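Take a look at the structures below.
Taken together, the values in this text are just the output of simple stated rules run on the coordinates, not laboratory data. Remember, it's a predicted structure, so these values are computed and weren't measured experimentally. Cβ atoms are built from the backbone, for glycine too; each structure is taken alone.
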Structure 1
Amino acid sequence: MKKLKLFILLIALTSMSALAKNSYTVQNNALILPENIQFAIHAYDVKNDKDPMLDFVAQYLKDRPFITKFRIEGHVYTERTQDENIKLSLQRAAMISYYLTTKGVDCSRLVAVAFGDSKPVAPVDECNTNINTRIDFFNAEVNHKAVFGNAVDGFAPKVYEPCEN
């Protein structure tokens, strides 16, 4: 009996340390990454396909099966047209959703959306291009109910459903 209690305690401590290893910050239903995911310039390819932030997001979702929809928002600020920025931001969000499915996240939990250059977080100028060009992640639905105050697709002009391909 004493060995069983010790074994259970060991399992509990191991589980707690695994959770502590990946501490997540969520603000206003947005998952805040410790670092940005980097893309090749004017392309949807991730610069480093072993980017630890991709695994960070995948693990976040694996640890939280109650998040039934997770929105991946693409934002791109280039000297190109608005339509081209929308297209590139959707391709980037779709690429992230594809990566997450290769890590075991069910595609039905993901929705990739594009905002192009319509939602800057800093003044739109040459100095802030890297800040405004980003991927944002949102808990959009919990236990099959939309998060209060948010549309699952974030009212994005373009939406990609990963399960449709």
Structure 2
Amino acid sequence: MEGPRDARPFFFYDRGNPMSEITITIAAATAADLEPIKELLVAAGLPTAGVDDHWKTFIVAREGAKLVACGGAEAYQFAALIRSVAVSPEHRSKGLGRRIVRQLLDRLASRGLREFYILTTDAEEYFRKRGFKTIDRDEVHPQLLSSREFQDACPESAVCMRLVMLA
């Protein structure tokens, strides 16, 4: 299966078998990725509300034809919500989530966005290591408040975090 033009392969070795090289390709999501994205999110315990509306912003990672990680965004005029970052259990701790988040931020920043938000129930420390700071929900850019993530998809207990990039 040939991937999109912007597909970026990288290699890593399975810790359990240092002789096995695994190839992962990261690329923009396609319409065919919508259901596998939702399946991965459900398996990770993440909401799927709003994914149908924003799948074109998603980046996916594949091992062969199998989708093993994803992440998306809801981009607005002045800010963006990073959402639905998930990595299959057997592919965690290999840098996939970090690569996907970095590509999302780079793509959004190239469009002039400098303010990024996330809601998380279990990855606060992960995003803190990537420069996000915990904030109160009343500090969220008003454009994001119409997002399903803020409306009803994420629980009120989810931690809100923000990253502001300098121009």
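Comparing structures 1, 2 by Rg/Rh (Cα atoms, Kirkwood Rh), for residues 36-91 alone, which one has the largest value?
Details: 1: 1.05; 2: 0.98.
Checked 1, 2; max of Rg/Rh (Cα atoms, Kirkwood Rh), for residues 36-91 alone sits with 1.
Structures 1, 2 were compared on distance in nm of label points 7 Å out along Cα→Cβ at positions 84 and 108, and the highest value belongs to 1. For which of the structures 1, 2 does the calculation of log10 I(q)/I(0) by the Debye sum over Cα atoms at q = 0.10, 0.16 Å⁻¹ return -0.41, -0.91? Comparing all candidates, it corresponds to 1. Quick check: 26 is what I get for relative contact order in percent (Cα under 8 Å, 6 or more apart), calculated from one of 1, 2. Which structure matches? The structure behind it is 1.
A value of 20.5 for mean count of other Cβ atoms within 10 Å over residues 76-83, calculated from one of 1, 2, originates in structure 2. Work out the source of -11000 here, i.e. which of 1, 2 gives that when helix-only ellipticity at 222 nm (-39500 (n - 2.57) for each DSSP H run of 4 or more, over all residues; to 500) is computed. Derived from 1, not from the others.
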